[in-house]
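Enquirer: Pasting the structures here.
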Structure I
Amino acid sequence: MRTLLLGFILALGLQTTFAQNTPAPAEDVLNAAVAQAAKENKSVLAIFHASWCGWCHKMTVSLNDPAVKSYFDKHYIIADFTVYETKGKENLENPGAADLLKKYNNADQGLPTWLVFDSKKNLIADSQIRPKGASLSTKGENAGCPAAPADVAHFIDCLQKSSTLSKAQLTEIASVFRKIKS
């Protein structure tokens, strides 16, 4: 009886520990971000990254740069998703994150990849640079963490479409991202 009780307590403890360390399902993270965006009259900037991705870290640093962080905080709910981790670190991934990228035609775009949603969960922009006038279903080239002039211009265009950021604020954001070194 003692062994059975001890086994039950150990199993419960392991299950609790595992549950606490498992990231939330991607769809739940996105739905919570969209709900918060609707409450606060903002858009959602969904960013897909991995622990091994240097450009992902640069994107995070740039979004949190003190010169522009308040602009993102005022206009966006930022939702982070971990995806495509290396062998042995798959437990860091949000379950379903790869499926979300596939659903929005970004599965093969590399990292970081970002999607912009309105407060009704409509995709309004993403990190793919496409020919002018092409739909979001048309494949493009991933801007990733915008640093090159064309990538920064695309990012700024997406921010302009999805927020009321002023021209001066967009210029400041562009300046922060242009400083990124490879």
Structure II
Amino acid sequence: MNAGLLRMVGRSWWVLVLYGVIGVLFGIAAFLWPAKTAVAIAWAFGVMAIAEGVLSLLALFDRNVSVSKGWLVLYALASLVFGVLAVSNPVATAGVLLLFLAAWLLVAGIYRIVLAIRIRKAITGEWMIALSGVLAIVLAVLFVMRPAAGLVTVALWIGVAALFYGVLQIVAGLRMRKLAEAL
């Protein structure tokens, strides 16, 4: 690899470490306060949606926009409405997002079971696909029956992912630092 590129990348090692530390802290926070984490995530989605809505409205004034103005207005308004609702009531938004997740899991579960039945003669181990479908349906039902527990569960899984992400970023940043020092 080009030595100049390695030096440039090596100088940015601390950015990866910083992202990693933030990821680890977020993961720990998700474990300590899972309900608040779920609400914070819903709020963050709201802020991102408002930003998307504002940027889409600004894009209406661009003559070179590649999407029709009608679709752009619809997207901007939908983004702004969702964003304002999510920021003003993140608890309800988190609950609604969980219900969407439950609906998706239900459809995905049914799809996997049907798929397993249809391909059972072509492959072996199709029962694992069917089992994943059954588990998805069970999870969907649990989310609908106990939404608060579902929100906590999702927040905990997001926390696990954030911890892994953070540790990987820290390791990558420290390796880049070591590589830069070797040059």
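Only the coordinates and a few stated rules stand behind these numbers; no lab work does. The structure displayed is predicted, hence computed values, not measured ones. Cβ atoms are built from the backbone, for glycine too; each structure is taken alone.
Enquirer: One of I, II was used to compute helix-only ellipticity at 222 nm (-39500 (n - 2.57) for each DSSP H run of 4 or more, over all residues; to 500), and the answer was -14500. Which one was it?
Expert: The read-out was computed on structure I.
Enquirer: Continuing with this model, one more query. Quick one: distance in nm of label points 7 Å out along Cα→Cβ at positions 86 and 142 came out at 2.6 when computed from one of I, II, so which one is it?
Expert: The value was obtained from structure II.
Enquirer: A further question follows. From which structure (I, II) was relative contact order in percent (Cα under 8 Å, 6 or more apart) calculated, if the value obtained is 23?
Expert: The value was obtained from structure I.
Enquirer: Hey, another quick one. Comparing Cα Rg over 2.2 N^0.38 Å across structures I, II, which is largest?
Expert: II
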